[in-house]
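Next up: some structures, all given as structure tokens.
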Structure 1
Amino acid sequence: MISGEAVPEALAEWLRRDTLILCVGNRWLGDDAAGPLVADGVAGAVDCGDAPERFLDLAGSPEVAQVLVVDAVDIGGEPGEIVFCGREDLTERFGTTHDAGLAVLARFLSEAHGKEMRVLGIQPARTGVGTEVSEAVRGAVGRVAAWLARAQQREQVETAWTQS
């Protein structure tokens, strides 16, 4: 798991391949809205709500090399803390798909589509029904959206350069 100031650089390096961005969360549960809020600010990101399994077929596209999931993730950190992690950092639990944990999704994507999945997680402060998104998570959402937008711009520049 990568955290702190190392996240933007690690993320930018990983995003050098064609990446499907799936943003997971529930807008009615306070900070759990982090994923959908990131989707609002990133072109091409998919707002999966709290049912990412409905969108996993998109990963089967030959244009998709890998999958990035953006979600509120309780890592026991400070509210708004951002982490970048791989399948080995996730644990599997049972329940609904969103409750099952992202490890189940990572395993499915690997086995069904041969795609690697990483998670860009934001530590929530509060996820109660009807609660507002905390300032710490709003700030983290803004940083994540900016990092993803910069990565997309870099990719467009690199693609244009190689095609000229």
Structure 2
Amino acid sequence: MTTSHTSPVHIEQAMPLAEMSVAQICALPPAQLQEAHTNLLSLQSMVKAVLERMHTALEQRYAESAKAARLANGRDFGVCHINDGELRVTVDLPKKVTWDQAQLSATAARIVAAGDKVSDYIDTEYSISESRFNNWPPALKDQFAQARTVKPGKASYRLALVDSEGGV
């Protein structure tokens, strides 16, 4: 029986894989490989959804206490500890900084106009979108080719059983 990765799965179905080596998994018959893969995707989806609900519950239960604890220490971000009975809760609220690119560009232009080096103040990273690069004429591509490195990303796999007529 085939199942989609959104159908219910019991953890017991996925547990034998935890004990198997890569070589053993590789040697599974195609139907069993597909079923195992589908079960694991279902389990992953279920765990992700439950973890999101758990995080929301923890946020509702402890966010105000954590905010008060950080403020008591004169901080808006960082790690704080809360005691909830016998439970010690560690809450880490990292600082995430974003910069307005248009304003930074204008500031960089003023730095250059003042005769200073931008690199003394601002980290810059140049990039070119792949679609833009691919649409350039060969002469322009050649000017940038030595600065371009292409590496493979991580492959992903989808498994589906086909019927005897070649359909999925």
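FYI, it's all coordinate maths here, none of it is from the lab. On a predicted model such as this, the values are computed, not experimentally measured, just so you know. Cβ atoms are built from the backbone, for glycine too; each structure is taken alone.
Ranked by FRET efficiency 1/(1 + (r/R0)^6) of positions 86 and 102 (r between Cβ atoms, R0 = 25 Å, to 0.05), structures 1, 2 are topped by 1, which has the highest value. A value of -10000 was computed for helix-only ellipticity at 222 nm (-39500 (n - 2.57) for each DSSP H run of 4 or more, over all residues; to 500); which of 1, 2 is the source structure? It was calculated from structure 1. Once distance in nm of label points 7 Å out along Cα→Cβ at positions 70 and 126 is computed for every structure in 1, 2, the highest value turns out to be that of 2.
Suppose you compute P(r) over Cα pairs in 5 Å bins from 0, in percent for every structure in 1, 2: which one lands on 2, 9, 19, 24, 22, 14, 7, 3, 1, 0, 0? It was calculated from structure 1.
Looking at structures 1, 2, which one was relative contact order in percent (Cα under 8 Å, 6 or more apart) calculated from, given that it came out as 17?
Details: 1: 30; 2: 17.
Derived from the structure labelled 2.
Comparing FRET efficiency 1/(1 + (r/R0)^6) of positions 118 and 150 (r between Cβ atoms, R0 = 30 Å, to 0.05) across 1, 2, which is largest? Let's see the in-between values first.
On the way: 1: 0.95; 2: 0.60.
Comparing 1, 2 by FRET efficiency 1/(1 + (r/R0)^6) of positions 118 and 150 (r between Cβ atoms, R0 = 30 Å, to 0.05), the maximum is at 1.
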